[in-house]
Structure P
């Protein structure tokens, strides 16, 4: 971190460069071990004869209710997806609530019902939790923390490590990008844009499981904070190869595209909560696309790019006119508290 930074800023929770500096210079520095140093969405650890994936996440979204869901549904989806993209079968969740004094019982019950319904849909059990209530003004309405555990087959432990990726491998996404971040922003700021943008918030473990059962995948990640651009930049740096994406192939909802143009945002940097990026050998592309298109969560899937031997460690966007530009991770946070 820069020496001039004396306090924590919103950007330190953005998923971008500032957050990664914070993690490296404070948390990894003090907590370092071989498992944590992998810095994956879920830790893969040995438990007796089994390998399990273990993850935790906190949700501080504002507003609590948004088109397509609420903080309860989001808490399940976010944790289930972190397990699923790690190659695990999600099984159990913990849920902890930090509630501000004065929060309406009715709202809490709606959130709990939504959380339970999404857990049932995903096929996971909520098996433990905790509740704290803090003085009015000491918490912004409601925060939720979840942890999750899932089983990982031995032949899937490579997925979090991005091993064996080579030039020519393709990059697939299961649908339109930026829906969640823009829907939450529109609900929060009351822009009153005439748009039907709905968050893509969804648990992806079933569709991911089908892809893994029928094809071969080299890497997966859900592009939440920091969006697609951040995931691809992290991947390019990890594998020391280049990534090239085609702007004409990116699936973007017309409403998201319009709002991004008005507000000066790039959909590649906007958060998603129901999307998975998949890297696979090009020979598996047709089979993966077929599986995704046969599921409502993958009907707008697309091959958006490929791994290349050029511009190692960089992500390059090829636009519709044939030009190219580097797509970098954001330094700070353009949309705070979207998850």
Structure Q
């Protein structure tokens, strides 16, 4: 899962990136794209390792992507366009005052960048429609469904409606290649003052978007601390969990992601899939050969396995099941895929 961090200049994108990844950039590197891969916290992986004691434990991973900003470039679209290959966007909004800053205007800042996402998508949709219609005049057969979907997109975008608000369009398979920015799931990160952990009173925004408050500077300091100092810091400032843990949890929820586990001879591994994924498609996440030669999925839930104390005991209790291709994998399933190629 790749999450792209976007925002207007001076919104605190780099501060948030540092807080989420525990990586601090030098002045020179801020002009370059920054990428960091972070393991997804999941105590079930550790508990499975206690049960099996295997050499390797591999957690699911999330990748944070912060587009670089060239000196003097304040155009919002240039900040966003390189995030097209991200699975979701994290829109950082300045919600704090400070020396040298203009008055905070979180709603206006959100709309400014969101409108730019919409404009980018509108230009892309219109260009494709022009090409389709030109090819049609030249006698080339067009795909009516693609044309219809693009017309619908254009209509919504012309009315300043981001495509993520129309789920059937955002998820349409024929539109995936366009990687529309306004169609991507979005979480809004309000970058607050150190002593402010509340959402701003902006119903037109907080009622429509997935919103989280992050006290950026505070969380950035926390990310650089030892585990012992961090625990004391969390308690002192009444922070229930680090920014990294909270944002990953929220990201999983709004992207409808779940984890399943596999246990091999040498490793325990967590895998990330969409909620509702069928067993045969979950097998493909591990290797395409598993999908091609899929026979059955041998499944036991994490809770049932831990209660039984071992796989053999879970089998005796009847909680290990054989499932077919169409079985919808559940969060916490421990799966052994039977396949033949």
Inset, instruction - Using distance in nm of label points 7 Å out along Cα→Cβ at positions 18 and 314 as the calculated read-out, with 4.3 as its value, let me know the right label among P, Q. - result: Q
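When you work out relative contact order in percent (Cα under 8 Å, 6 or more apart) for each of the structures P, Q, which one comes out largest?
Between P, Q, the highest calculated value is found for P.
Out of P, Q, choose the structure whose coordinates give Kirkwood radius over Cα pairs in Å, for residues 234-289 alone equal to 13.9 when calculated. All intermediate terms of the calculation are to be shown ahead of the outcome.
Details: P: 13.9; Q: 13.6.
Here the read-out was taken from P.
From which structure (P, Q) was helix-only ellipticity at 222 nm (-39500 (n - 2.57) for each DSSP H run of 4 or more, over all residues; to 500) calculated, if the value obtained is -8000? Before the final figure, lay out each step's value.
Numbers: P: -8000; Q: -11500.
Working through the options, I get structure P.
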Legend entry - Which of P, Q yields 0.35 [FRET efficiency 1/(1 + (r/R0)^6) of positions 66 and 154 (r between Cβ atoms, R0 = 35 Å, to 0.05), calculated]: P
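Using the calculated result 18, 48, 28, 6, 0 for P(r) over Cα pairs in 10 Å bins from 0, in percent, for residues 186-257 alone, pick out the matching structure from P, Q.
Details: P: 13, 34, 38, 13, 2; Q: 18, 48, 28, 6, 0.
The read-out was computed on structure Q.
Between structures P, Q, where is distance in nm of label points 7 Å out along Cα→Cβ at positions 50 and 266 highest?
Details: P: 4.2; Q: 2.6.
Largest one: structure P.
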Legend entry - Value 29, 24, 21, calculated as semi-axes √(5λ) of the Cα gyration tensor in Å, assigned to which of P, Q: P
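None of the figures in this text is laboratory data; all of them are computed from the coordinates on show. Everything numeric in this text was worked out from a predicted model, so none of it was measured. Cβ atoms are built from the backbone, for glycine too; each structure is taken alone.
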